[in-house]
Each structure stands twice: as C-alpha cells, then as structure tokens.
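Please find the structures below.
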Structure 1
Amino acid sequence: MSAAKAACKKCDSEVRVEALPGVTGNEGGVTVVFTKLPVLACARGHRQFVNREFPVKLLDQLSRSVQLPSAKAKGLLVKRHYCGACGAELASESASRTYGSDVNLSGVEPFRVDLTVPVYACPSCSREQVRSLDEVSRYVPAAMARAFQNAEIPPG
C-alpha cells in the first residue's frame with residue numbers, strides 16, 4: 001500500500017509516512033523498543049500500520065535476525081537450566097541485556113528494534129544466556145502489541 005493512495009481508517013483523510021522516534025512495550029520481563037518505527041499518520045494524529053502485513057512480517061524478521069544465546073532445560077516437573085556452552089547449572093539471579101537489529105522490510109525505510117531480555121550467567125564459563133527461547137518467544141509478540149498500543153496504532 002502506498003501512502004499516497006492510502007486513507008486514514010478513522011477519518012478517511014490523507015495519510016503520510018511518519019517515523020516514530022521511540023516506541024516501547026514490555027511483557028513478562030521482555031522489552032521491545034522500536035526506533036524510527038514507520039507508520040501512516042493523518043493530520044489529526046490517527047495512526048495505522050504501513051500495510052496490513054507489517055506486524056507479521058516484522059515478527060518474522062525479528063525471529064530470524066535477533067539471535068539469543070540460550071540455555072538447556074532439564075527436568076519434567078521442575079525445570080533446571082544449564083549453560084548451552086559448558087553444561088554447568090545457571091545462576092538463579094538474572095540481569096538484563098539488550099540485543100538489537102536493524103529492520104529492512106520491503107516498502108518502508110529501515111528502522112531499529114532493540115529487545116531487552118533477562119539473561120543468566122553461567123558460574124563456570126561466564127556466558128550470559130536466556131533460560132528458554134520458548135519463554136522469550138511467548139513474550140515478544142505481546143511486548144510488540146503493547147508497544148503498538150502505547151503508540152496508539154490500532155490492530156489491523
């Protein structure tokens with residue numbers, strides 16, 4: 001969808017592409033920050049995605065471009081987490097680390113996504129890693145949705 005041919009979904013006025021400087025959302029200890037997030041905006045300040053597929057394509061690119069080091073979980077009822085590099089049991093205390101990626105989606109200007117997640121240090125080799133990629137993967141879409149809500153970009 002071209003911004004020149006698009007109309008505001010709320011008021012039907014003309015829209016233009018706008019880059020939002022900092023859009024943040026968090027869920028379950030995962031924080032997503034978009035820098036220069038492209039949106040379509042009208043003169044009244046209504047916002048919408050640059051196209052219908054934008055959130056899905058963005059999530060797909062994030063899953064491919066942001067590589068998080070991860071631990072291995074063992075146990076049926078009570079999971080214990082072990083270093084993905086050396087196998088030692090991870091420390092129970094976490095710190096936060098930010099992993100970033102530049103996003104290049106067809107039809108929009110490049111922008112940046114930073115993903116801040118809890119990481120756990122290995123007491124043996126000092127490698128920092130997330131306990132579970134599945135856990136992070138559950139929270140990223142919800143954190144993105146909160147970011148879009150905070151920026152007043154309605155779904156769809």
Structure 2
Amino acid sequence: MAGATVTKQPKPEIVAGAVHDLWRVLKAIDDYSKQVQARHGVTGPQLWALWELRDTRGLTVSQTARRMHVHPSTVSGIADRLEAKGLLKRVRDASDQRVVHLEITRAGLAVVRRVPQPSCLRILDRLAGVPEQRLRSFARVVADIAEMMEDDE
C-alpha cells in the first residue's frame with residue numbers, strides 16, 4: 001500500500017488519563033456551581049448572566065445569548081428565574097416595544113458583588129496563563145471533541 005497514511009492510535013492509558021482529567025474539570029465546574037447555588041441562591045449560568053448584565057447594561061436576550069455562547073431560549077429561561085428572584089427585570093425598548101432589554105436590579109448587583117466569578121470566567125483566567133502554543137493545541141483538541149460529541153447527537 002504505497003502512499004497510504006497510517007494513523008497511529010494513542011495508547012489506551014493516555015486516552016483514559018485524558019478522559020479522567022476532563023471528568024475532573026467537569027466535576028470541578030459542577031461542584032463550584034453547586035457551592036455558589038447553596039451559598040448565594042443562583043446557579044452557575046444565572047451568575048454568568050448577571051455578570052454579563054453587570055458589565056453591559058440593557059442587553060437584549062439575543063445579545064446576552066451571544067455573549068454566553070448559548071441559545072436565546074436558554075437565556076430566556078435564565079431570565080425568567082432571575083426575574084422571579086428579583087435579580088433582573090425586563091424593560092421594553094421605548095422606540096420598539098418588540099425589543100426587550102434585560103436590566104440587572106440592585107439585588108442582582110448585590111449578588112454579583114458578593115459571589116465569586118462564574119466558572120467560565122475562572123477557566124478563562126486560568127487559561128490566560130497557558131503559553132500560546134499549548135493553548136492552540138488545547139483549543140484544537142477541545143474543538144475536535146466537541147465536534148465528535150455533536151456528531152453523535
């Protein structure tokens with residue numbers, strides 16, 4: 001078979017180690033989110049939305065969704081729960097009533113002030129210290145895993 005490319009398969013223990021480490025990251029995110037919820041009454045995604053609204057006031061649901069890299073319906077559900085807790089309010093645009101802005105309330109600002117960063121920002125902080133070449137390799141691997149997982153759906 002001249003010209004055929006042989007792809008060397010990684011050793012099973014390397015794959016198992018990588019999967020274990022990925023599980024550790026996911027568990028740390030989940031544990032942190034549970035701690036924040038138990039102590040402060042908001043989930044990780046709710047905290048992330050509050051942080052986004054604190055940084056840029058009056059975002060629409062779609063704008064918030066883009067910043068969080070989620071679907072607008074996800075943000076709409078998060079907004080429902082935060083509104084029920086009094087942590088944000090929906091405000092219709094004066095010039096176009098179809099447009100709804102999300103406004104963080106004083107109570108929401110108080111939560112953001114006393115709660116540590118959302119998990120996603122903690123991860124960004126830690127990744128900022130990784131050398132660029134390693135980060136690029138990591139990003140490629142994570143993108144490949146995401147694509148493989150999406151293909152399974």
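Say we calculate mean count of other Cβ atoms within 10 Å over residues 36-43 for every structure; which of 1, 2 gives the highest result? Ranking 1, 2 on mean count of other Cβ atoms within 10 Å over residues 36-43, first place is 1.
Among the shown structures 1, 2, from which was the value -6500 of helix-only ellipticity at 222 nm (-39500 (n - 2.57) for each DSSP H run of 4 or more, over all residues; to 500) calculated? Attributed to the structure labelled 1. Taking mean projected area of the Cα convex hull in nm² as the criterion, the largest value within structures 1, 2 is that of 2. Calculating FRET efficiency 1/(1 + (r/R0)^6) of positions 12 and 68 (r between Cβ atoms, R0 = 35 Å, to 0.05) for structures 1, 2 picks out 2 as the one with the greatest value.
With mean count of other Cβ atoms within 10 Å over residues 28-35 computed over the structures 1, 2, the top value is the one for 1, the highest of the group. When distance in nm of label points 7 Å out along Cα→Cβ at positions 44 and 140 is calculated for each of 1, 2, the greatest value falls to 1. Computing FRET efficiency 1/(1 + (r/R0)^6) of positions 92 and 116 (r between Cβ atoms, R0 = 35 Å, to 0.05) across structures 1, 2 gives 0.95 for structure 1. When relative contact order in percent (Cα under 8 Å, 6 or more apart) is computed across structures 1, 2, the figure 19 traces back to 2.
Each of 1, 2 could give P(r) over Cα pairs in 10 Å bins from 0, in percent, for residues 60-131 alone, but the derived value 20, 39, 25, 13, 4 comes from 1.
Calculated for structures 1, 2, mean count of other Cβ atoms within 10 Å over residues 20-27 is largest in 1.
Laboratory data are not the source of any read-out in this text; all were calculated from the coordinates shown. Computed from a predicted model, the values in this text were never measured in an experiment. Cβ atoms are built from the backbone, for glycine too; each structure is taken alone.
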